[in-house]
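Please go over the structures that come below.
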Structure P
Amino acid sequence: MRILITGGIRSGKSRYALDRARSLFPDEPKCFIATAEPCDEEMKGRILRHQKERGNDFATLEAPLHLAEAVAQARQEFPVIVIDCLTFWINNLLFRLSGDPGQIDHQIQSLLKVITDNHEKTSLLMVTNEVGWGIVGDHPLNRNFADRLGAFNQAAGRLCEELILVVAGVPISIRGGIEIAELDL
């Protein structure tokens with residue numbers, strides 16, 4: 001099962017992904033692949049809050065750049081993987097690999113391939129942000145980010161059996177049948 005969970009910033013996507021993984025697979029070992037990096041004090045606090053929210057239900061792998069390799073590694077041990085978040089991952093690629101667009105493309109294509117490989121053995125829940133509802137950025141970096149993330153989201157969405165939009169904490173099924181989990185907000 002492949003599920004893409006999208007929505008706006010602070011819409012409840014991450015909480016929904018964790019709750020969904022717990023409810024669908026209560027007795028299965030689960031892995032959380034984190035892409036955010038603690039670049040400042042506010043982000044460190046945000047990461048700590050997310051870690052507390054996950055508790056001991058998830059083993060954690062850090063993958064700010066090489067996400068395809070982390071997913072392939074996690075598949076060896078975990079039947080359930082939550083990736084949070086593809087938005088940070090694309091951001092990391094653009095900042096860390098800005099001088100090598102070919103390497104950015106390689107990382108993106110590698111992840112898309114891993115998403116399709118052996119999906120019968122592993123359930124993959126991926127969190128991303130919807131960037132297509134805002135204004136067009138006034139800087140080339142903003143436009144490149146929106147273009148890259150939007151293209152990735154479209155490609156990943158086509159590969160997933162389920163596509164969920166979370167708005168104000170409420171999950172809405174775009175594709176695939178789901179059982180809506182009650183969220184403690």
Structure Q
Amino acid sequence: MKMLLDLYITFAQIGLVAFGGAYAILPILEDKLVNKKQWVSKEDLLNYFSIGQCAPGIISVNVAVIIAYKHKGIAGSIAATLGLITAPFAIITIIAAFLQNFAELQAVKNAFAGIRVCVCVLIVNSVISMWKRAVSDQPAIVIFAAVLILALFTNISAVLLVIASGVAGVVISAVRRASAK
């Protein structure tokens with residue numbers, strides 16, 4: 001029961017400051033789950049994050065479910081998910097109730113502008129962190145460049161890009177193994 005409560009509280013704390021979506025939350029997850037709680041390694045967190053992106057639903061919830069399931073099964077996943085969504089649900093409910101009255105106030109506009117800037121910084125931080133781990137050799141750089149170009153200049157589905165990248169990784173690994181023999 002103590003671990004379930006710890007999962008709930010930990011993910012509630014993450015949910016309280018998780019503005020800006022999944023990429024903005026990655027540094028928060030890393031700090032809390034890797035550095036402080038040591039529930040997962042940084043490499044595993046990035047792997048779970050990648051899986052969370054491919055699975056339907058909210059990436060941060062998917063990651064919470066995976067990590068909590070490792071520690072406390074289905075009950076842990078439920079506790080982590082409830083923790084993660086408690087604060088945002090409460091905040092959104094409060095904002096929805098009062099936003100009409102305050103949306104045009106300059107202080108509210110300035111607050112949202114400041115939050116957007118902060119989210120951009122958190123996303124850049126996540127990209128740099130993921131880059132350091134993921135783009136570690138020449139084939140990875142080629143895959144990165146190809147996906148970047150395709151993502152920027154075509155309308156190819158992100159799902160197809162993920163699948164193609166996975167296939168490319170498997171092929172490169174097979175070629176390396178074959179050439180090592």
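For this structure, a couple of remarks:
- Origin of the derived value -14000 (helix-only ellipticity at 222 nm (-39500 (n - 2.57) for each DSSP H run of 4 or more, over all residues; to 500); candidates P, Q): P
- Of structures P, Q, the largest value of FRET efficiency 1/(1 + (r/R0)^6) of positions 55 and 143 (r between Cβ atoms, R0 = 30 Å, to 0.05) belongs to Q.
- With relative contact order in percent (Cα under 8 Å, 6 or more apart) derived as 36, matching label from P, Q: P
- Comparing distance in nm of label points 7 Å out along Cα→Cβ at positions 7 and 63 across structures P, Q, the highest figure is found for P.
- Origin of the derived value 21.9 (mean count of other Cβ atoms within 10 Å over residues 87-94; candidates P, Q): P
- Distance in nm of label points 7 Å out along Cα→Cβ at positions 127 and 159 - structure with the largest value, from P, Q: Q
- Structure responsible for 24, 19, 17, with semi-axes √(5λ) of the Cα gyration tensor in Å calculated and labels P, Q on offer: P
- At a computed 20.5 (mean count of other Cβ atoms within 10 Å over residues 31-38), which of P, Q: P
Readers should treat all values here as calculations from the given coordinates under stated rules, not as data from a laboratory. No experiment lies behind these values; they were computed from the predicted model shown. Cβ atoms are built from the backbone, for glycine too; each structure is taken alone.
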